[in-house]
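**Q** Below you'll find a set of structures to go through.
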Structure P
């Protein structure tokens, strides 16, 4: 480190911290960014499976904000200052071309999250932002509503202002271990207990493991408590070694968490939601006739969606699978058709922070001025990104929250 006194010290080198550092540096501030990992943007570099769903390109601000639940009114001013189009232009103007896919999800045209990290790192270099990696902040010392210094490796570092951008508790292997929540609590802020809420679901059945990595495309999943239907979601469903995942499941997890408090939760997956049972039965009869000399087990790949034949194989008995198609009884055929329209699952639990894309909880918004991201408790502290108690689904909304709050904190 070249000095121990800066205009701004930013703690956390994730999406919002990188944006805040680049923007504060561009405004002429002397900036120090502290990151406890060996590299910047560790979580950012793996987001979207490494492709980086950088934002959601919803142009209607009202519709965009609706995805942030009860926080929409708190975020109105922030998004008015720096919204989706501002973010889109920020990256494209600096040479990172974006492309928009289904559900208005925007990605780098290169499909590389590393390119996003590289762009922001280059911006920081351009404006002489000092960066210290492998640097674990031990404590923040505040007195009379003001931070006096941060303690790092026995050294006191001082600044006029501080930005806390340490992230929440999802993906703790990337460094998001809740340090920021502890510091906020210690300085008198109200922090709501975080829980994983955009996360995969574990199932009691083992058959999803037999098709792990396979996706049911454009499927319906319906959740029940007892025999009562509670809600249905549609989209792609990814089967895993522990249960189910994919955007449709992730965005249903918080509702499922509420259902689990009511009792046992089951679900069914309709692999052919646009085909009724009678039509599907007719299609199956035709396939069985085309392969009448084969055993049923050797025909499942023609009947089920790509890769899901193994799911049927797991749910049918060896005796049923060995029957020749030309001799298959009607009741077994109808059983198979019903499975394709309602693959059965029992939801065991939500997966933990290690699998969560987003965890809810965090700083109560009443403790922050969302026009500036400034703490109402500590007058030289600004708070960004996943530290805020703001629920949102997958689809680019989390990173947009980071870009917006990071930019505003950096500007202020």
Structure Q
């Protein structure tokens, strides 16, 4: 395995230089996941992997669809998988460029008229809504994730959208605009990068903010309508550890993604408002179901039934076993989630090994892959060289041309130090 660390700023620019039709974030800005990677990086990786219109690209951790949108801009066929319903919904909307901009504008006006009436309804009516009930029962309202008046207006818009006489594609487009407005303007949450509650807003003009986001979507739809032969991407909700089963009839020659890292980023927490407004999470059971379909990457999605740390899989990787043992010594005598750190490491790398095994079934001979992953030191200060360890897993499975390029340094607020984010490149053998 070759490690290229670090690239000089000039070299990094030339290696990952984007060449896309649009340079201002069109479509991407409809909704961006906070922990997602930037579109200009994806554009550079498509170039680096010499992706053409004949290529078939897979993103098995597609989030809100950044890779898929960039592929569509280039006329490349792409498929994305994600376990988070919020990401799947966002990616599905962002890759549907067949929506009629005039019809969407008409539906916006109908939504606003209905929402204004609904927002004046009695408090007890909107408190019976599934979104409100979950936000209340989970304590999110009490802790100040979103204030009462903005929440009432947002629920009024949601109900107005659901009542529209139109199909799911248009409703989902409007819902995505609402969710973006709620998360990034109407709520009290901030990201740094972990989610936290800032000063509570007494009131917010949610309807105007929502309308502005729909207008932006309309403008972008008019722009991408001029994009010749952009094949619609396919978005699948599912567990990346089973991607070979989910997509068994397909073959891909490129794979670009950013999987979770072994750290304390709870991806369902960062998207909890989205999941609540989509009514995908309504109680602890539905939340647990989403978490269980994800790669284990933090201490709040570890379960007794987990088996990704099976010794027959991960026991052969001495460096990973030693890392877990070191963490076990560090956490000895602690309580709560901290004592789960060694289990997270074993479950994470075991889960990624299952993913790579499944991935291999649907990659064509000579397929080229790029995984953006981050090192970590947030677990008791123990350094986790994610890319290096994943590289050893890939080698054991017969992947070739494994190399690591340092993309950037990222400041770890938990440890007050810089950690590397890398791009892990690898390929399948060219032999059939």
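**Q** Comparing distance in nm of label points 7 Å out along Cα→Cβ at positions 117 and 373 across structures P, Q, which is largest? If you can, show how the numbers build up before the last one.
**A** Numbers: P: 2.0; Q: 5.5.
Checked P, Q; max of distance in nm of label points 7 Å out along Cα→Cβ at positions 117 and 373 sits with Q.
**Q** Continuing with the same structure: Please compute relative contact order in percent (Cα under 8 Å, 6 or more apart) for structures P, Q and give me the label with the greatest value. Could the numbers behind the result be given before it?
**A** Working: P: 24; Q: 19.
Between P, Q, the highest calculated value is found for P.
**Q** If Cα Rg over 2.2 N^0.38 Å is computed to be 1.16, which of P, Q is the source? Intermediate results must be reported in sequence, preceding the final value.
**A** Numbers: P: 1.16; Q: 1.00.
Here the read-out was taken from P.
**Q** Can you tell which of P, Q yields -13000 when helix-only ellipticity at 222 nm (-39500 (n - 2.57) for each DSSP H run of 4 or more, over all residues; to 500) is derived from it? If you can, show how the numbers build up before the last one.
**A** Details: P: -9000; Q: -13000.
Structure of origin is Q.
**Q** For mean count of other Cβ atoms within 10 Å over residues 29-36, which structure out of P, Q has the highest calculated value? The partial results should precede the final answer.
**A** Details: P: 23.6; Q: 19.8.
Across P, Q, mean count of other Cβ atoms within 10 Å over residues 29-36 peaks for P.
Computed from the coordinates by the stated procedures, all read-outs in this text should not be read as laboratory data. Predicted, not measured: the structure shown is a model, and the values here were computed from it. Cβ atoms are built from the backbone, for glycine too; each structure is taken alone.
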